[in-house]
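See the structures that follow.
Readers should treat all values here as calculations from the given coordinates under stated rules, not as data from a laboratory. Keep in mind it's a predicted model, so treat the numbers as computed, not measured. Cβ atoms are built from the backbone, for glycine too; each structure is taken alone.
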Structure P
Amino acid sequence: MKKFWHGLLPKEDLCTAVDIGSTEIRVAEVAIEDEQPVVTALGSFPTPPEFLAGNFKSDTLVFALKQAVEYAGAKGRDCVAAITGQKVITRHVSVPVMPDRELEKAVRWEAEKFIPIPLDQSIVRHVNLGEVAAGDGKQLRLLLVAVPTELTYEYYDLFKLAGLHLAVIDVPCFALFRAYNRLVNESIGGETMAVVHFGAATSHFVLLKDDQLLYSRTMPVGGNHLTEVLARGLGMDFDEAEKLKLEYSGKVNLDEAAVTADPVQFRVGSSLQDGIGELAREIGRSLEFYHSQEFSLPVEKVIISGGPCKTEALVQFLEQEIDLPVSVGSLVLPLDECTGLSAIDNGYAVAAGLALRGVFSNV
């Protein structure tokens with residue numbers, strides 16, 4: 001059964017993907033039509049607290065997964081899912097170029113150094129990200145991924161209880177790479193670009209250039225941080241602050257006229273700016289980590305996606321803090337008419353990228 005972690009789906013005409021986040025279960029289904037990927041189903045359902053509590057066999061969580069798939073209108077039962085959280089460890093390492101047989105031993109040795117969980121209780125895999133010049137020679141860039149074996153079984157059992165078959169487990173950084181790689185190749189023109197996908201509790205930072213994944217990192221802040229800062233600044237509880245954040249997300253104005261016209265708007269904007277400052281600092285740390293490597297490239301642009309992007313001031317504030325052009329990501333995958341949608345919410349970036357693995361790319 002361990003094969004489902006690293007196996008590849010047989011190339012199919014249809015793939016259902018599930019992204020279980022801390023607040024929402026998002027489902028995307030992609031089909032091949034005229035040899036091109038088309039999104040045929042999208043939908044979501046609130047994630048119950050049992051998921052964060054680690055109770056994967058709860059009836060509430062099983063029901064939520066079933067409802068997410070049903071609401072999306074997905075037809076497939078073979079699924080790809082992302083696994084994330086504090087228990088999932090990823091590390092970028094570099095090793096000398098060597099034959100595959102020797103590489104397996106080198107990976108084990110690197111994992112023992114960099115993976116802070118018992119390897120005999122984990123599934124450890126590596127992805128070869130390609131060769132880079134280093135000193136007088138070349139090195140292989142590897143991404144190590146380690147997941148507790150017990151956690152993979154829990155995911156598998158959850159999908160089985162929901163009447164689904166979990167064929168492949170993936171990680172969000174590769175899903176985001178697939179989802180935005182088309183945007184890079186078609187619209188950016190070979191620039192080195194950072195994608196920052198904001199979740200509720202954590203966010204994912206991925207660096208792309210053409211068809212290469214250069215670097216990835218999980219950041220320990222997300223959209224909830226903005227709400228928490230707003231709640232503290234205005235002296236209210238989390239739910240009240242979340243409603244206020246959504247209400248004022250497109251109205252934030254910090255000029256002097258705003259103070260007189262709408263003092264509440266000004267206070268909301270000031271608090272959001274404080275919260276965005278922490279998001280910007282985490283992006284800055286990610287860029288610093290990457291640039292500390294010998295083979296790093298200048299980053300020219302930042303694309304953001306996920307729930308907090310609905311806060312229109314986010315782009316402006318981030319640009320001020322990180323001194324790079326920032327824009328909101330747009331997923332360019334075509335939509336099937338049956339979805340009834342005109343565009344894909346970029347909050348589905350991970351789910352869409354997962355689905356592409358099954359029908360379009362095994363990257």
Structure Q
Amino acid sequence: MKNPTPAELGYHMPAEWRRHQATWLTWPKDPLTWPDRVPLVEDIFLQMMAALAPHETVNLLVDDAEAEQSVRGRSNFAGAENIRFHHIPTVDSWIRDYGPSFLLNTNGELAYNDWIFNAWGNKYEELKKDDSIPARLEKLLGVPRFEPGIVMEGGSIEVNGAGVVMTTEQCLLNTNRNPKLNRVQIEEYLREFLGVQKVLWLGEGIVGDDTDGHIDDVARFVSATTIVCAVEEDPADANYKLLQDNLDRLQHATDANGRPFEVIRLPMPGVVGAANDTSPRQLDRLPASYANFYIANQVVLAPIFGQTNDRRALEIIQRVFPERQIVGINCEPLVWGMGTIHCVTQQQPFGVRRPF
């Protein structure tokens with residue numbers, strides 16, 4: 001007999017700005033992901049934790065007691081007592097993509113989806129080991145775990161908490177994810193496991209993105225009716241046309257009730273790359289986007305890159321979140337791992353645990 005889906009049981013994925021119980025992070029350590037930059041990335045994680053911990057629990061995955069002791073010794077900030085350490089070995093830090101995607105039902109009870117993680121289309125064999133993390137957290141979380149049985153990453157989907165999920169064709173329709181599923185079938189999975197009524201399809205993600213177009217570098221819901229959309233203002237830039245196409249789609253899109261969205265343009269930082277770098281992982285362009293911010297209790301963590309558009313981007317994000325403090329964090333070292341703040345965080349909404 002077919003198991004009931006989250007939607008059939010009254011569950012849905014809430015918007016990121018809904019009150020959090022916690023933020024999940026995985027302490028960084030992989031020198032292949034961040035060549036010559038692991039200490040800089042650790043500093044970025046400490047900055048994130050310092051901004052988050054005064055307002056919500058920070059659940060931090062570390063490999064062992066030695067790693068915990070090291071991080072504790074460096075957590076000299078207000079709210080550090082709100083960090084919860086969990087000794088769960090991981091390969092990498094992209095918990096947005098391999099970790100649990102949390103759900104709430106109509107009674108405010110918590111559950112989560114455990115998608116299949118295949119390291120962004122079988123690109124990194126070693127990183128596939130992190131697919132086991134959601135199942136390993138089941139006993140710790142003590143809430144229902146749903147297994148959709150398809151490949152999906154958390155960074156590929158964005159919900160408004162009011163019946164709409166936003167994603168890209170480049171990622172979800174890519175044959176390196178679910179080659180036996182077509183668009184209609186994927187939409188059915190999204191409806192059944194996210195509790196949405198409508199799928200909003202954009203086209204491509206940004207240049208240099210090894211995830212094949214994750215939505216969290218392109219466009220983000222900032223309210224049920226408002227979307228921030230990344231735009232490139234230089235017509236000669238490789239991101240210009242593809243982001244214009246996404247902007248056009250959003251300007252013609254409607255919500256679950258058929259009403260148009262307000263679309264706010266967010267500039268891109270321009271080329272953030274490694275043209276002058278001599279490390280083995282030399283890249284022409286890194287997937288740097290101001291859209292990769294993270295909405296938490298009372299704060300928004302926003303990536304900046306030491307570029308001329310940093311200030312404008314922070315001002316725009318502040319305008320759409322007037323009641324939250326915007327914390328700009330220089331993520332140039334972090335984006336060497338092919339992602340920034342949103343990619344390494346996962347929100348756990350405030351919810352009730354019930355026996356199951």
Winner on Cα Rg over 2.2 N^0.38 Å once structures P, Q are ranked, highest first: P
If distance in nm of label points 7 Å out along Cα→Cβ at positions 24 and 216 is computed and equals 1.2, the structure in P, Q: Q
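So helix-only ellipticity at 222 nm (-39500 (n - 2.57) for each DSSP H run of 4 or more, over all residues; to 500), computed for just one structure, reads -6000; which one of P, Q is that?
Source structure: Q.
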Top of P, Q by distance in nm of label points 7 Å out along Cα→Cβ at positions 160 and 232, largest first: P
Of the structures P, Q, the one that 3.0 was derived from, the read-out being distance in nm of label points 7 Å out along Cα→Cβ at positions 128 and 144: Q
